[in-house]
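A.B. asks: In the part that follows, the structures are each spelled out as C-alpha cells.
Only the coordinates and a few stated rules stand behind these numbers; no lab work does. Note that the structure is a prediction, hence the values are computed from the model and not measured. Cβ atoms are built from the backbone, for glycine too; each structure is taken alone.
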Structure I
Amino acid sequence: MTDDVGLRSALDTVRDPELDTSIVELGFVSSCGVDGGTVRVRLRLPTFFCAPNFAFLMVADVHDRVAELDGVEAVDVVLEDHFASTEINAGVAARAGFVAAFDGQAENELDGLRNDFLRKAMLANQDRVARPLLAAGMPLDRLGTLTIGEAPASADLERLRSRRGELGIPSGDDDPLLVRLDGVAVPCDDVVVHLRRARTARVGIDVNGEYCRQLLRERYG
C-alpha cells in the first residue's frame, strides 16, 4: 500500500506542461494524503484565470499517476480556486477528455499541445547543456558534432534525454546532442541560429516559471 512518501514521489513526476517543472516544486500541490485505499490531492494555481487546457493536463496527469500507485482504490483530485474548476474536476473524474469536459467550447484533445511544449522543453534543455560547454571554451564547430555520450554527465543532460525519450527522439550515447524540433541533427552551418532559439526557449521558460512562483506567493502567501 502506498504511503505519503510514495504519493509525494508520484506527484513530483507531474509537470506544468508550459514550465517543464514539477508541480510539487512549483507549489501547486496545496495538500495531499492517503486514507486507506483513497488518495486525496488538492491543487492550486497562481491565478484564477490560468489557462484551462494546461490546468486540465495537470489534473489529469495527477489522477493517472496516483491511480497507478500500489493499493489505491479511489482517487479524489480537486483543482481549487479556478474559474473552470467545475468542468476540469468533473471531466477528469469521469475520464471524459478535454473536449467532453468543455462540451461546445473545445474542438481538440490536448496531445498536440503537450507535444508542442515537450519540444520546447527539449530545445531549452539543449541550451542548458550547451551553455556551460561554450563557457568552458568549446568551439562551436565541435559542439555541433558532439554526441550525447560525449557531453559531461549532469542533471540537465539526463532531463534532456528524458524529454527526447518522451518525444520518441533517439537519445543514446551515439546520438547527436543538438537536434531540431523534428529530431534531425542540426547542420553545422545552423548551430549558431539553433543555439539562439534554444536560449530563447530556455529564458522564456525560466522567466515564466519565476513569474508563476511570485504570483502564487502573492495569492496564497
Structure II
Amino acid sequence: MRIRARQVALVVIAVVVAVVCVRLGFWQLDRLHGRRDVNAMLAARGALPPVDLATADIGALAYAHVTVAGTYDPSHEIVLSGRSYQGMAGNHILTPLVLRDGRAVLVDRGWVPLDVASPPVGGAPAAPTGQVTVSGLALPPDSISASPVSPAPSVVTRIDLGIATLPYRLVPVYVLLQTQDPAQASGSPIPGVPPTLDEGPHLSYAIQWFAFATIAIVGCVVLVRRDPKPVGE
C-alpha cells in the first residue's frame, strides 16, 4: 500500500506540473499573437505616406513616418550615451526642434564618435541654424517621468521625455531622423537605424513550457513502471 500511495503521489504531481506548464505555454502563445497583431498594425502604419507631425493625431504617431518643420534649439541638447555604429562606440545627439506653434519635438539626429560627449555639440555635427524640415520615424520614448529632474541632465542613457525641464511643451514622441532639409553638410551625425519589429522570445518560451509538460508526464510514466510491486502481488 505504501508503494501504491507513492505512485499516486507521483501521478498527481506530474499532472499538476504538466497542467501548469501547458497553461504557461498557451499564455506565451497568446502573447505571441498579441505581439504579431501589434507588429502588423505598426508595419501598416509605417507603410503609409509621411504625415505632418505638427497637425497629426498624437495617438497615431508611434512608428509613423513623419515630416516636421522647425528650428533647432542646441542650448537644450542632450547626449544619448552608449550607442554604437558598425561596431564603433559613440553617442547619439538629441536636439529639440521648436515648432511654429511653440511646442517642440526631440529629434535623434544620429550617431557621433565617442569624443563628442558634451552638449551643445559644436563643429561638424552641430545642429544647423534657421528653419529645417526633418523627415524620420516617430517613436515612443523609453519613458516619460512624472516628476521632471531639474536641472535637466545633459547626458542620458535612455530617452525620457519627462526628464528635461524645457521652456516648451514636448510632443510625446521623438523623431529618429532619416533625412533633413537642408542636409547636414558634413554628413555627421550619422542617422540612426530604425528598430526592427521582432516577435520576441514568446514562441521559444511556449515550446519550452510544452517540453517541460512532456518531460513531467514521460518522467512520471518511467518512474511508475520502474517502481517495484509490493511483496505478494
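A.B. asks: For the read-out log10 I(q)/I(0) by the Debye sum over Cα atoms at q = 0.10, 0.17 Å⁻¹, a value of -0.52, -1.17 was computed from one structure; give its label from I, II.
C.D. replies: Working through the options, I get structure I.
A.B. asks: If relative contact order in percent (Cα under 8 Å, 6 or more apart) is calculated from each of I, II, which structure is the one that comes out at 26?
C.D. replies: This figure was derived from II.
A.B. asks: Given a computed value of 35, 29, 22 for Cα extents along the principal axes in Å, for residues 93-156 alone, which structure among I, II does it belong to?
C.D. replies: Structure of origin is II.
A.B. asks: As an exercise: mean count of other Cβ atoms within 10 Å over residues 5-12, calculated from one structure in I, II, equals 16.2. Which structure is it?
C.D. replies: Among I, II, the structure yielding 16.2 for mean count of other Cβ atoms within 10 Å over residues 5-12 is I.
A.B. asks: Hey, helix-only ellipticity at 222 nm (-39500 (n - 2.57) for each DSSP H run of 4 or more, over all residues; to 500) derived from one of I, II reads -11000; which structure?
C.D. replies: Details: I: -16500; II: -11000.
The read-out comes from structure II.
A.B. asks: Say we calculate FRET efficiency 1/(1 + (r/R0)^6) of positions 77 and 125 (r between Cβ atoms, R0 = 30 Å, to 0.05) for every structure; which of I, II gives the highest result?
C.D. replies: Details: I: 0.60; II: 1.00.
If we compare FRET efficiency 1/(1 + (r/R0)^6) of positions 77 and 125 (r between Cβ atoms, R0 = 30 Å, to 0.05) over I, II, the biggest value is for II.
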